[in-house]
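Throughout, read-outs are computed from the coordinates displayed, never taken from laboratory work. Owing to the predicted nature of the structure, the values given are computational and were not obtained by experimental measurement. Cβ atoms are built from the backbone, for glycine too; each structure is taken alone.
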Structure I
Amino acid sequence: MILGQLALLTAAVFAGAALYINLVEQPARLGLDHRALLAEWKPAYKRGAALQAPLAVIGFLLGLAAWWQTGRAGWAAGGLLMLANWPVTLLVILPTNRRLMAIGPAAAGAETRSMIRRWGSLHAIRTALGIAAVLVFLWASIP
């Protein structure tokens, strides 16, 4: 059952990071002027992606391994919730990310702020998937 507990831990770290971004980092950055907002978002996005992308894959793989080991479908379901972050990111969030990354500091303005607000709303989907995975993994942990 260690694989399942590692899957749960991975999902919790993912969900915690995603929740921090939505509840703490995003509101704080929105208090900045347009240029500083964009300047803060770009490296924060890169670092966040470097953290969350592998966690989503690791959580998925650990969930599948726990399912393989125990036969409990909840482990597979939680793993699929973790994996769902990839298509959400690539299909839903990435177009906004690319537009924001293409904006130069001098061009930052009200539209940039609007896109970063939208990005925060879209990122909340990742937060919800992470929390859902934690809950499903917790359910799968119950003997």
Structure II
Amino acid sequence: MKPSTGIQASTLLAGKCLCGAVRYAVKDEFAYALNCHCSNCRRATGSAFKPFAGIERHKLRLTHGEDALLIHGDPHAAHDVHCKRCGSLMYSIVREGAYAHVTMGTLVDSPAIRPTAHIFVGSKAPWYTITDSLPQHDEFD
């Protein structure tokens, strides 16, 4: 039996697209989580908003389906990663490539973090009403 170091290893969460062709693993060490209501996120998801969790890019790794990836945007800068078979938006690479915004709906496992605010509510869908008590920001600082 190994002696305890008092440090727990980070939990790995699984994620996948709708059809299962693309799968990833991500550490349960998200730095932030938000609900984005901007028009780009609405169009990318086909929903009223995109719940996402931000994490350092190196803490996310593709485990299956590299051949099934569809990159929308500059592959060497900011871009979205979709499954080219089913179209699922898996994550976005942002902040000069340093962070990934994981779409929380693609997580198979439940993360410890929960969204803490709504952003870009100044451009939210007029047919959607936010009914929770999270802070609302017209933009994102």
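Thinking only about mean count of other Cβ atoms within 10 Å over residues 84-91, which of I, II has the largest value? Could the numbers behind the result be given before it?
On the way: I: 15.4; II: 18.9.
Once mean count of other Cβ atoms within 10 Å over residues 84-91 is worked out for each structure, II has the highest.
Looking at Cα Rg over 2.2 N^0.38 Å, point out which structure of I, II has the largest value.
Values: I: 1.16; II: 1.11.
When Cα Rg over 2.2 N^0.38 Å is calculated for I, II, structure I comes out on top.
If relative contact order in percent (Cα under 8 Å, 6 or more apart) is calculated from each of I, II, which structure is the one that comes out at 27?
Computing relative contact order in percent (Cα under 8 Å, 6 or more apart) on every structure in I, II gives 27 only for II.
Where does the value -27000 come from, among I, II, when helix-only ellipticity at 222 nm (-39500 (n - 2.57) for each DSSP H run of 4 or more, over all residues; to 500) is the thing being computed? Going through each structure in turn, the value belongs to I. If distance in nm of label points 7 Å out along Cα→Cβ at positions 28 and 124 computes to 2.9, which of I, II did it come from? Corresponding structure: II. When FRET efficiency 1/(1 + (r/R0)^6) of positions 60 and 108 (r between Cβ atoms, R0 = 35 Å, to 0.05) is worked out for each of I, II, structure II gives the greatest result.
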